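What follows is a set of structures for review.
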Structure I
Amino acid sequence: MSRRPKVDLDRISEQCRALKLVHTAECVAELVEEASREELTPVSFFELVLDRELERKNERRIHTTLMVSGLPVGKTLENFDWSFRPRVERSKIESLATCAYVREAQNVLFIGPPGVGKSHCEIPR
C-alpha cells in the first residue's frame, strides 16, 4: 500500500504569497479540491492555477486603472438615461460600445457642454 506524502497547504499558501501569487495563496485549498474533483492531471492543475491567477491580476489591473482614471463609478450604457438627452443617438453610442473603431484604427471624439453625459458614454466596457 503506497502512502501519499502529506501536503501542507499553509506552507504552499505562504510560498504563493512570497511569489506574489495573491489569488492562489488565498484559495489554494479550493483549487486543490477542484483539481481532485475534476481529476485534473498535474499539468492541467498547473494551467488552472495560472489561469485563475492571471484572471485576478487582470481584474485588479482594470479596477486600479478605473480608480486612478477618475471616471465616474458604476456608469454603464444600461443605466444611461436616454430620455435626459433625446438628441443622443442611442444606436451610434451602442455601436461605439462594440469598439469596432479600435479595430479600424479610427478616433472618436465626444464634444459638448458639461452635464450632457459625455463621460458616462466614454467609460470603457
Structure II
Amino acid sequence: MKTRAKDPFTVVSGSASPELGRVCDVLRGLVTSLDKACVEVVWPRMRIASFGVGPRKMSEHYAYLSVHASHVNLGFYHGAALKDPSGILVGTGKRLRHVKLRGLAEARRPAVRRLLKGAIAERRKALA
C-alpha cells in the first residue's frame, strides 16, 4: 500500500485550503467506495484528479475534481447525460457538467452521491 506522503493525490488535495483539502479527501473516498475498480489519474500541476473505468480521460473517465481558491469542482465528463433532479449540476457544454463544492456538508449531500453513481453506471454501460 502506498503511504500518504507518496500519494500523488496529496499534491492536489494539499494545494487547497485545509477545509477544501478535506472536501477532496471525502470525494475521493466516495468515488472509491462506489467504484472498487476505479482508475485514478492525477495531474498535480493542473491540480486535478480524474476517475474512471480505465485510464483514458475523455472516453473512460466519468468524474474529476479540480481545486480552486474558494471551491472544489466535481466534474462529470458526460454530465449532460446524467439525471439531476436536485438541479446541482452547472454547465452548458455538449457533455461536461460540474458541481461547485465549498465545504464538507456540500460534498456529503446525497445528490452528489447519486450523481457519482449515475456517472459510473453511464460509463460502464457506454463502454460495455
Structure III
Amino acid sequence: MAKVLIVEDVKMMSFTIKKFLEELGHEVIGQVENGFDAVELYKDIQPDLVTMDITMPGKNGIHDGIEALNEIKKFNENANIIMLTSHGENKLVMKAISNGAKGYILKPITKEKVKEALSKINL
C-alpha cells in the first residue's frame, strides 16, 4: 500500500483519482490544487507517490506540474511522480519524463490506467 499525494486543480478529477487509488488499496494522505502547495506538502508528509497534473494554475513562482516536479526532485531525487495529462500535451509529457517523472496517465482517467501506471513503478 502506497501513501499518495494528489495534485490536481479540478476537484472532480481529484475525487476520481482518490477513489481509484483507494479501490486499488492505496491511502491518499494529501490533496492540493497547485504545484507550490504540492512541493510544500511533499516536504512535510513525504508520500510514496505523487500524481500530478501537468497543467494547473501557478502560485508563488511555480507555474505548472513540471516546475513542481523539478522542485520535488531537488528535495528527493527518488520521488515517485506520475504525471496526469490531456491529449495534445506530448511535448510536456516528454519533458516531465526527462526531468524524472516515473510515468504518466492520459486523461480521461480510468482505474485500469491508474493500476497500469502504478505497476510500472512497482506500487
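Every number in this text was worked out from the coordinates using simple rules, so none of it is lab data. This structure is a prediction, so every number in the text was calculated from the model and none was measured.
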Tell me which structure, out of I, II, III, gives -11000 once helix-only ellipticity at 222 nm (-39500 (n - 2.57) for each DSSP H run of 4 or more, over all residues; to 500) is calculated. II
Which of I, II, III yields 10 for percent of Cα pairs over 25 Å apart, as computed? III
